[in-house]
Structure I
Amino acid sequence: MCNDYGNHIPYSAYVEAFSELKVPFTAPRNLPNLEPREDIWATELAPVIRQAEGGVELAQLRWGFDPGRPKAAPVINFRSDGRRFPTGRCLIPASHFFEFTGSRSPKSKWRFTLSNQEWFCFAGLWRPSSRGAPDAFTILTTAPGPDVASIHDRQVVVLARQDWMAWLELARPESELLAPLAAGSLHVEQVR
């Protein structure tokens, strides 16, 4: 499943997108470092958008929930199929994501971008972290759409821009929002 994505989104693009949605957007006092990143890996800090008083806020969270048992890997992807998520919803902004194929190293690397937008948001969940670590997030997954199915048997949930606030505000059922993308929604290219 997705364990690598990128974010080339400047702060001004966040402000502009949420202004168009007529949602107040705030960032922490000390604006996080938003330098372009081609690869964001599990356990790294990354920008996340979550509800805040009077609108939404940008926060830097760690990718991966604490594991449920000792020595287990962090939970970086979480199956959404048939589940409800009444709390902790967030948006994870991205410019692209990667999937890998093959059984030998180096594996083939496939880059996915949204066909009609420069950036998008994954549906995610966030929670306060234990042990004094930063708050954490995970990315929700669903069955693959036609653009992903030949490469992977799961797909990260990419939300349409008009659905961002419906996801954050619990305004529509999960079954309507957490679905695979239609054919042609993603541009796919092999990068390795």
Structure II
Amino acid sequence: MKFNNKLTSAAIAVLALVTTGTSVSADWSHFWHNLHVGYHRNNAWPAPFNEADAMNVVAPFEIMKANGWRMHNTIGHELFRPGDGALMASGNKRVYWIATQSPPSRRTVFVLRGGSERETAARVAAVRDTISRINVSGASTDVQVTDVEPHHSSGAWATKINREWLQNLAAPRLPTSSAGGTPGIAN
């Protein structure tokens, strides 16, 4: 009986090894493959990661550029006639510039949302009508509605700031000595 128990235990152990041996060998080759890949990845470092790092550095600036173009290409309240949402002459010129002069990847006109949905729809229709009258080669100009109002100021205020800056600008002077300590041109 004791011999029979040992024989049965040995048979069960062999049977277990035979049935699990195939799955172990598959994991074993997968382990060696991953080890091989990791070895070569470590030896190539940092080259495979330079491009991803560069893209991560540039990404915030790309977002800033897109936001800047969005502000630049936004048609604000002052370019629409109050009430009916029709474009004024300056608005037509602005849409024309965006559709013809801005880079092709940036030819999207952003229309500032009006006081009501009816006014917003009238503004979008007016911009699309103006674009349809422009002969543009290449991709068509897209029109989107935005809630982000561009920062702007009046021309009178900008002129005042510029004039004050010019009045307070120090007069240019040549240095009395050079960086090496020799007398300068002003002496």
Structure III
Amino acid sequence: MIATLRRLSRQRRGSAVLEFALVFPLIILLTVGAIEMGLMMLLDASLEIGIRAASRTGSITALGTREERENRIKAIVLEMVSRWVPGSSNVKIETKVYPALNNIGRPTWVDLNNNAICDDGEGTCPAEGGVQLVPGIGVSGSLVVYGVTVTRPGFSGIFKLIGINTLEFRRQAVVLNE
């Protein structure tokens, strides 16, 4: 038995195939991981370009009604990320509109039930220094914080190997309406 093991250990035939078989899965994993990272960077760049273009469009208050501007903003963002995101339900667009520039940094509240009173659960009330956020995308002189969140599964499924089922990308842009 020992003599057979010594004789086999001196033989070099097939060692390259064995080394390749051991290293090949690692090479494939690294290659797919690099491609996955590249695609994620493309999605992130598209999201950045989309939110900047949308915020520029939304800041020009002379371009129509609030609803027309909001629809245009959604269309611009969806156009930029549509090649990377399966369906518009995975794209969430939020806006926070501060009535004036000097309101930044103060606690905010949103009138969820439209009664013009700061109720429980709506944020920090004005008696405590809170600022009521304006609905929609604001008027001339308003400061608007645009936020876009995109969720999707990984491109190749490689992240499922480590327990990551969905990826989330977020971008914000701050614009003073004209």
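Read the figures in this text as sums done on the coordinates, not as results from a lab. No experiment lies behind these values; they were computed from the predicted model shown. Cβ atoms are built from the backbone, for glycine too; each structure is taken alone.
To test your reading of the models, identify which of I, II, III gives -14000 for helix-only ellipticity at 222 nm (-39500 (n - 2.57) for each DSSP H run of 4 or more, over all residues; to 500) when calculated. Structure III accounts for this read-out.
Between structures I, II, III, where is distance in nm of label points 7 Å out along Cα→Cβ at positions 58 and 146 highest? Don't skip to the end; give the middle numbers.
Numbers: I: 3.6; II: 2.3; III: 0.6.
The maximum falls on structure I.
Comparing Cα Rg over 2.2 N^0.38 Å across structures I, II, III, the highest figure is found for II.
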